[in-house]
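Quick note: the coordinates plus some simple rules give every number you see, no bench work behind them. For clarity, every value in this text was computed on a predicted model and none was experimentally measured. Cβ atoms are built from the backbone, for glycine too; each structure is taken alone.
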Structure I
Amino acid sequence: MKTTILNRFRTISLNLLALAAMQLTSSKMIAQTASFESIKQINAGDLNIGYAEVGPKNGQPVILLHGWPYDIQSFAESAQILQAKGYHVYVPYLRGYGTTRFLSDKTPRNGQQAALAVDVIAFMDALKIKQAVIGGFDWGARTADIVAALWPERVKALVSVSGYLIGSQQANAAPLSPKAELSWWYQYYFATERGQKGYEANRRDFAKLIWKTASPQWNFDDATFDKSAAAFDNPDHVAIVIHNYRWRLGLAEGEKKYDELEKKLATFPTISVPTVTLEGDANGAPHPDPAKYASKFTGKYAHHNLTGTIGHNPPQEAPQAFADAIIEADHFAN
């Protein structure tokens, strides 16, 4: 009798494990096949911004911001999940990506952090979004952090992958350990003319390399990569990327109209809005220790370490977990 019960228990346990594996596989397959098919355009500040929009018109606004070298497709599955929960989701292409274009040829192709944050405020103003839950990763997380720090009245709640990413040229002037510097190899490559020409000539191969090193356990297929890689054909893409990394090292000037904002950011302001931060357990890109930035979030706050070999792009690698974080942060604010 004991042997029979034990065998039944083992069978049930194995079945549950198999079901969990099937659900995880199914989630990853959906994440790789989901995409935004319809793109809208709107004039906002210096840009005509391309963006995807899903969800009921009366739903809580959510703005999701991608990073480099990624695009809006990182949020395709998360947006579907949030749409089903009644959220109104906006996913804009950052300057230099996809269908976003500068309104004037004379506008500097500026990739500094303050410029990207001002783009988000202009986007919200153009769409008459008074306040939104904002989430992002990589460049998008830094941009979301800045908007929350400088314009907290516009941010109901925040989700930031890898936490507090606001930087400054002064801080970036300090050398890191040799091992840490090695992980930023592309930043130094981009500091050279050879690097700029190399990125121009090989932007897709370059992006795929970053995807693989930043998320070494993410087995994305060519179709998934190609959906996003099309966004790198933007005529301003290389200029924006190169300027972003050169500006960080003080090798390129920013625009004077952003000087006051950068002075504020150089003080590393705290963020008071309700916040959820995330970190993948297999993030191969440079990222800070969560314990070192927790104190920068002074409102209601939670941090989650994502397990399951999740890399640098949680919205696409773990879309349910990212969507859950948006919902959690929204509930914090309520």
Structure II
Amino acid sequence: MDKIRNTIAENLGGPFSKLGTSHFSLDECPDLTGKVGVITGGSQGIGFGVAYTLLKHNISKLYILSVSKDVIDGAKTVIADELGRDKANRIKWMQCDLSDWRRTKEVAEAIENDTDRIDILVNNSGRGIMNADVTDYGVDRHMAVNHMGHVVLTSYLLPLMKKTAGRGDIVRISNQSSNLHQGAPSDTKFASLDEINRDAGPNGQYGRSKLAGILYTRYFDRNVTQKGHPNLLMNATHPGFVSTKQSTQDIHEPYPVSGYVMSHGIEPLKKSQFEGAVPTVYAVTVTKKSGEWICAPATPETASAMAQDDDLMDNLMQLTRNLVREKTGGEAVVSI
């Protein structure tokens, strides 16, 4: 019975989100005075819910990385109106398309030169359930944005995060995953570029990239947290079915007609952007553990067998290192 209750609470909003055996609310976010955060895609959707909450709880500076200035301007207006101009002024926006790994490196370096600490990194921005596409580097866009771009960002911010953790503070990183990682193709090996560029269908493309987020979390825990940096934590999160642009608009690209089931049919059951933000806020402000897959609101669960496969994990990270180095001519690298 508990498993059923947790499944409902993890995925659905409103009163359903209260049925689980674990509880955490955004009001339980601790005071963040003096802390500095970085969040990708923090100007809309779940990312905005996270950014709003961190600012509400007094984070001192928040770097928001996104593509569109118009969207961040709208987000800052809402925050200024509801939380005050001082909170809105704590945001520093940086234009960044995570599919451009050279630009991602430049942004990370600019952040490192602008602050003496990073306490929170939210790897949130991503491509939803959409058709297969490739970036200018010739790499599957789902993998390039949802996984590899965030690995590049994390790699270049890692030295400063290690310094922050070395002072005795806990530094927390979250990777936005999904229980749809179970939809990754069963023959996934992360063995080559040709493999990840093979069209696996909208759900397969998305699921594979979300599987990568969990594998990267486990890899980081094994190779950073457990090797001398116990105060540097990384966890993956599952927000549930959330009403965002991905689920109300983008879904119609691959599914022009049947997508209405997602965009309209189950809309009343979806979580709000703030409900969807709960597991991420928990992961980057409260948890004391690393390497976990945290489902809404704050329940560590066992991910799929593929997400626990060490060989698959190592293959993924080796492919990530090789592709980033090759496609950027060595201008950007993955350091772990």
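Tell me which structure, out of I, II, gives 81, 45, 40 once Cα extents along the principal axes in Å is calculated. The partial results should precede the final answer.
On the way: I: 81, 45, 40; II: 48, 47, 40.
Traced to structure I.
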Which of the displayed structures (I, II) returns the greatest value of distance in nm of label points 7 Å out along Cα→Cβ at positions 156 and 212 on calculation? I
